[in-house]
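> See the structures that follow.
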Structure P
Amino acid sequence: MRFLICGSDIFRSRKKLALIRERFKQTRDPSGLNTDIFRAGDRTSVELAEAILTYPFLGERKMIIADGFLSHNKADQEVILSALQRQPETTVAVFYEPTDLANLSGSPLLPFLINDRFTEEFKSLVGEQVTGFIASECENYGLKIEIRACTELAQATGADSWRLVQEISKLCSFAAARGEQVISTSMIKELVVGTNEESIFDFLDACFDGRSRRAIPLLDRLIQSGVNDLQILAMLQRQLRILIGARDLLNRGISDRQTIAGKLGVHPYPAGKAIASVQQLQLTDLKKASTELVEIERRFKSGTGKLLAELTLFACSVQQPRRP
């Protein structure tokens, strides 16, 4: 028996891998003596091949978990493929890759492993999948979440399922401690730092629109709220990457909000805001601003720059946009 678990949504793919391993432990290997994990780079393809062909120790089945070998060089994969072609029925081989199937198309192992029944791909969540995931995770804690709160959480975190589960755990613990059964929008605003990205977006929008008098108070309020300087820079750079991505896709004739959201790995709402914001911006303007932010970060980390002063100059120096 062979499994292939993969996908760019690493949280959900890792969760599936853990479930397979736990099920095998409970039904076949409570002692753990017949379960072995091979991670590419730590152990060789020859060792993995030998383990696949080895019979279990005092048991009916053994499980071999191979992590990252489909991304290894082809010569090593051929060694593994040779072993799989002689794999005894007593071996359960589970292959894991933290990437989508499309990125594995050149692997010699893929045609041999792919199987509708035992292959599961976990792509990054997009659109309504994100809000559905949020609602489902809240239900696991025995709580519900307001529709608007669900949307705001999705906007704040994007499609990062690792971060989503951390934020949901925090929100559910907070709600339970207060005896609440429903997570509200006020809880999102109070506890989820990502909502500050709305202020970051508004700051950048004001900068590119030539409204420095509007941009600087937004920046000052963000700093006064307690968000640390490096986090502000990181959020600014992330928002600029989204804007650059949106402008680039529009330049290539892609204008559908859902499609752009999927390609950028963000919720459709911020994708829509990005599309609207870059309508009159050139890609060169955006890339120039991104380069300047990198320089600001370098000066700040070297101790030669003060964040508020640097970003105030940034807000004042960004040129008003020209139509692309």
Structure Q
Amino acid sequence: MPIALDLVLATRPNASTGIERYAINLFDALRGIAHDTIAFVDERSTVLNGDGLVPVKGGFAGWLALPSTKQYRKQLFDTLVCPAFPPSPLALLNKTPVARIIHDDFPWTRSNAMNFRGRFLFRDLETRMASRYKSIFAPTDLMAHSLSDILRRDVVPIGNAPGIDLGAAPPADRAKQQLIAVGTIEPRKNYNTILALEPYLPADWSLAIVGRNGWGPVAANWEKHLAERGGTLEWHGHASDQTLLALYQTSKCFISMSLAEGFNMPLVEAGSLGLAVVCSDIEIHRTVAPPWASFVPLSISSEDLANVVLQASNNLPAKAAVAAYSEQFSWIAIAKRLLRQVSQ
């Protein structure tokens, strides 16, 4: 029998963070090699089409009620895989095994930086249900070890890959003096540090930021930040894949000063397209960043950070190095690994 994926929250309108992209790409890869794979999706969604989709009521009410719906109960599947959000508690009331992919230890290590809904879903509810999951997976070895210690059970590394189709990227044009940052405007992403470096860049440089306005002090004052920086700060909000690819390809350098990450998909995307990469010197970045990345301490001054960006931008990687790096990440390999694990 097939496996089913719970993508109800991952396919809600205007959802495009790393975990949603992960879930959608994983399903695409799975149904390409296991054609009977199905996914429960938000009935309003337009991000997926083709075979295997089971539209259901969306939103958090739809996610909670999913296991009790007629659409769910009439499907035949061996395992329910939850690759983005925890399962509805109702899913644990029947005998169908649940496999969960948890992307980050952030809900346990830095929960004070999350909003109430995030803490409830990804820390409180997850902690209570984790012992009842058949399997738990994580995108990296580092995160698997951390989550295993937190949840006191085995967590298996499963892999990760770029969230968008990099093959659809336009040709690179690095003539523009542009720095790009990608991610939701929220405390973990440490946008304070990125905004603070911008005045120290030369006058012909611009800073492009892609990501929805989330929560926290920076997000609360986001309109003020935009007004203060005039045309040097370009905010693209919830950008389409085509817009994001175009921004990657017209930027010289990608920057991430995150305090913590489960993987950092945009960093891998930027590296796979050949951008210079400047990132905070945290353990996960040491694991996933390309060989040419410049690692900087979180305590670095704004002026010194700007200088690192300029130096990195003057030393773009060779095509062979970019190709070797991008070959490490494959959705098909992740899908095959998952199928082997859930069939055991």
Structure R
Amino acid sequence: MRRFNDTKELAGFLQENRDKKTLLTFHSIGDTDAVSSAVVLSKYFASSQIATPDIITSNADRILYKVGLGNIKIPSSFYNEAETLILLDANNFEECGQFEEKMAQFKGEIVIIDHHLPTAIDKENVYVFDNEDYCATASIVYELTELLGMGISVSDAKLLLAGIISDSAELRNSTPKTFMQIGTLLQTAKCSYYDIRKLMSHEESAEARSWAIRDLLGADIFIRGGLLFVSGKAHAHANLSADNAIRLGADIAIFYSENENEVSFSARLNTDLDKKYNIHLGRVMRGLAPIIKGTGGGHPSAAGAYGPLKLATEEFLSRFFEECISKVEGK
């Protein structure tokens, strides 16, 4: 494995491989940061395809539609003809669901572009840029568009803005670079910060919003290790309820929703607790997903899982709390 020293070195590598058939992918249950980064960067290559290991989040799908890119359909099939593979917003194969084995067997060059805690991969064909000085992968991709001389469209600028804002915990993890990039991107997008926040918002009916409030009022709440845990069933969207719980002061939140085919879970962790307690929600959800005969994954502080075995919901929640509490209490 080789690490790039900076984005200039990474950009040079991408230039050298621009004409190769390229697959761009990301972690399981691709979020707004991952999807926006892949969509924008894919335009640089002569022949490229984006693929997801399973699904993309409803937020990412909705934002694609809102910026006029609703025609983009991201398949869940591996691009077997690819000569180069670019993995975005993840720095290991384990977070990539059904693509994990394909990546391990991939003979071409694999480029990892990420902003999380660096990890080591024992493969000679892996090239890595992972730097925690960036608050989002979209921030790295935007820097690459400048270094590569890519002209970005209004839609591209809006996508990158959504990626940066969403993965910076609504700017709580921002740096001076973050705000400089946001200012330039807003000029390119020809809109205000308010416009982007509205673009990212999920416009719910009054009835749906009333259910979101009821979900929080009816949530189960307890304290362990000095941390506030919140959980419950969401009658609208599990991710919305989990996000709302964190905004109102929860340290760890998990909500689930059901339809006739499956149960889905969304978990959130308050800022910096992942580092303090060595909790990675993406790994937790991926490890628990077999309980519901499904799949899971995501980031250290935001992750999800879904599967068809709805009868195992209580077992899933119980195991989730066991794993988190063991980390918090140092067991």
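> Given a computed value of 5, 18, 29, 20, 12, 9, 6, 0 for P(r) over Cα pairs in 5 Å bins from 0, in percent, for residues 93-132 alone, which structure among P, Q, R does it belong to?
Comparing all candidates, it corresponds to P.
> With distance in nm of label points 7 Å out along Cα→Cβ at positions 181 and 309 derived from the coordinates and found to be 4.0, which of P, Q, R does the value describe? Don't skip to the end; give the middle numbers.
Values: P: 5.7; Q: 0.8; R: 4.0.
Structure of origin is R.
> Taking helix-only ellipticity at 222 nm (-39500 (n - 2.57) for each DSSP H run of 4 or more, over all residues; to 500) from the coordinates of each of P, Q, R, which one would give -18000?
The read-out comes from structure P.
> Hey, distance in nm of label points 7 Å out along Cα→Cβ at positions 189 and 301 derived from one of P, Q, R reads 3.5; which structure?
P
Since every read-out is calculated from the coordinates, none of them should be taken as a lab result. Just so it is clear, the structure is predicted and the values come from calculations on it, not from any experiment. Cβ atoms are built from the backbone, for glycine too; each structure is taken alone.
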